[in-house]
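Take a look at the structures below.
Just so it is clear, none of the values below were taken in a lab; they were calculated from the coordinates. Note that the structure is a prediction, hence the values are computed from the model and not measured. Cβ atoms are built from the backbone, for glycine too; each structure is taken alone.
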Structure 1
Amino acid sequence: MSLQDENPLDLQSLSDRYELIAELGTSDSAQTWIGKRRDDGSDVLIVVSRTPEGDEKNALTLLAADAHLLATLAHRNLVPIIEGRWIGTDALAVISARIADPTLDELIARGEEFSSPRIAAILQEVYGLIEWARSQKVVHRALGPSNIFLEPETDRVRAFFAIRPITLFGAPDADGDAKTIATLAWMMFAQQRVIPADSPPLTQLCPFLSERVANETDALLRAPAGGTRAVEEYIALVAMGDALKAAKKETVRVRTALLEEQRLAKEQFDLERKQLEQKAANQERRNTEQREEFERLIANER
């Protein structure tokens, strides 16, 4: 049973400004609703969060501070934040504009195919938003496929940040952001909405993928390190993924062709050598026969 089941939320405190229409989904630490603003009728998304499991340093309070800050800021890839409102003392509602574009989660569920250049372009926009948020001292920078929207035709990214537990060591730093990028890349490559704990290497799941890109993705997932530079280099590598795979195929093709040429040349050489050896043997046999014939003639003369 989830925390929401044990302690259902009383959302009446939101009714003065918002009309709740329908619940979109529930997780262990958040409920998501669609609604409308009462003053202008505009569509809104309401994410009601509770303290996530494993939190050790007031994640909700920090989320409230983030919401207050982001409501005063704008970024082309950020879903506009309207406000953050406390619901009692143990829940926080973050209200944002509602985006009609499909989420990355929905596209993956549909079986959408993502080429390496397309994945790199999406990751570049996502990481641009994460870097900006980090520069603004936003603590909660968690992004997953369910809170990333992709504009049809253009793939413009718009996203909102989700709550995550804050440990005694503090909020995740650039390395944690790097793991976010690797996680999203893995999901798009593998066309899976979650990464199973017993998942095989990406090279096995995606044989079509460049081996180098697959290995770098797995490495970044296991032990993200290097911060900004490592992620930027990784995204550039992803962008070249198809070219790297094509180059490897071409290398294999050229190598195979060269080996075949060498095999044919060796066969031709062996054939010519055997022909020469046969010709030399035939000539030696004729010479022997002529010598023996000459010796018989000499013997007869004597």
Structure 2
Amino acid sequence: MAKTVDARLTFQDRLGGWRVRWGIGRYSYLVEPGMYAIGKPSDRDVVLVTANYKLTFDSLRKELNGINAWILVLDTRGINVWCAAGKGTFGTDELVKRLQSAGVDKVVTHRTLIVPQLGAPGVSGFEVFRRTGFRVVFGPVRAGDLPRFLERGVKADQEMRIVTFSFLERLAVIPVELVMSLKYFAVFSAIALVLGVLVGASRFQEALSLSLSVLGAFFTGIVLVPALLPWIPFRSFALKGWTLGLFWAVAAGYLWRAGPWRFCGNLLLLPALSAFLSLNFTGASTFTSQTGVNREIKLFAKPMGVAAALGLLLTLVGAV
């Protein structure tokens, strides 16, 4: 039986959305898969398919105020539509399974499903129709365009098909990456500063400057790369991060008057960190496909690891 939900978001919904954007409770922020009703839908009203990541679910339902509709939520393990489609959890098999378990054919008399356009990489409309008799219609990219899409008779115009990654959209993905990544920086800094205290005041200054240099590399990869993405040379995210990281490495060397060993260590360690962190944004952008993401990881993972290890080694040699 379908659960009834309100299109209006509560304070708790908005607070939960804010928290999860900062990485708080990210992996438990989900809704139960199944069938939901918005308004008072009849057996002739539309069936919209979405993921069980609650931020995605809320983004959809808040656009349906005054609209009677059914929402079929797939089990994507708390991942948004786009990423889940790339991973295969928002896919044909899960859609077929959820259609059958929710008994959608008994709820509606029509045989049409509206699937988000960003879910297209994971869903084969032909296969869904062959196995269930339901026709898949791919909806607009943005949930905000759904009312107009429905008014047009489930037809999208060109504007509804364009995937954007504007400055504000790029800034929106920064907080969660910042919080999740900086915990590793905190561990690294704690170790470096403790060791600095144990070996003496002069070495503590070295440890402090190293921690600040690494913090700058984190900031470069997590904040500057997505913010400046269109204007940084290269298509590869890793190379974009490496480029900005190299500028920061030189600046950090001059800022803390690094000796030759430390300076060379900066040139290897800091760009590698920025490049690695930049790769986290490939799944959030329109710049790289799933195959492009896999190719980047395969191509740059080892060089980044080797460069970071050598850079840390040179830094330690310089400190000694």
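A few comments on the model shown:
- Computing mean count of other Cβ atoms within 10 Å over residues 161-168 across structures 1, 2 gives 11.1 for structure 2.
- Comparing FRET efficiency 1/(1 + (r/R0)^6) of positions 89 and 129 (r between Cβ atoms, R0 = 25 Å, to 0.05) across structures 1, 2, the highest value is found for 2.
- Distance in nm of label points 7 Å out along Cα→Cβ at positions 73 and 265 derived as 6.3 - corresponding label from 1, 2: 1
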